[in-house]
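Values in this text are rule-based calculations from the coordinates and carry no lab data. Note that the structure is predicted; figures quoted are calculated from it, not measured. Cβ atoms are built from the backbone, for glycine too; each structure is taken alone.
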Structure 1
Amino acid sequence: MATKQDPIVVDGNEIRKDPQSVLTQMCDRLDLPFTDKMLSWPTGLKSCDGVWAKFWYSDLHSTTGFRPPSGIKITENDIPMEHIPFYREVLPYYQKLLSHSIRA
């Protein structure tokens, strides 16, 4: 279903650069109040994590806030050869989404 609203896209590197700025912009676009509580959390498992938590959230469970971006740039040379065709196919879609992302 097409809408006239721009999508809200959050890039992991941008939110890690300046979490408060990105979250404030996202909240503004969603007409939600921003709160500093969005910037930190207690370590450990959460009741809302679900069954996939042990596979997906290990880093999250050991942190109390956003970490700065790693600075690592992934290039085609980092992709296994058998995945290069897929990478090339989806890259334009990724770049299109990225062009809509909230900037820090």
Structure 2
Amino acid sequence: ITEEMLRHKLNKLKIEKSPGPDGQHPRILKELKEVIAGPLADIMQQSLLEGSLSQEWKEANITAIHKKGSKNEPNNYRPVSLTSHVCKIMEVIVRDHML
């Protein structure tokens, strides 16, 4: 994972998205991409070399989103999980490299 790859992915973040459990808001990540791309690339590369992932990156906030119908009926909801944007970026870079 290179600094350039990471900078490119950080630049594509949708700033209206909510932060995950790590509290990292995509707007901040995008605005600070020039400062954080190098250190984050190093962290991600080390994570891949060690085969380990930060516990914070594994966590998700799960919330129920109403689909349609009565709001009193549990079957009318679907779960949505908010995960770390940093981890999602790492996953996309690895996936793109494998394909």
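When relative contact order in percent (Cα under 8 Å, 6 or more apart) is computed across structures 1, 2, the figure 32 traces back to 2. In this comparison of 1, 2, the computed figure 2.5 for distance in nm of label points 7 Å out along Cα→Cβ at positions 28 and 52 is attributed to 2. Of structures 1, 2, the largest value of distance in nm of label points 7 Å out along Cα→Cβ at positions 60 and 76 belongs to 1.
Consider the structures 1, 2: one of them gives -10500 for helix-only ellipticity at 222 nm (-39500 (n - 2.57) for each DSSP H run of 4 or more, over all residues; to 500) as calculated from the coordinates. Say which. It traces back to 1. Can you tell which of 1, 2 yields 16.7, 46 when Rg and Dmax of the Cα atoms in Å is derived from it? Clearly, the read-out refers to 1. When Cα Rg over 2.2 N^0.38 Å, for residues 44-83 alone is computed across structures 1, 2, the figure 1.87 traces back to 2.
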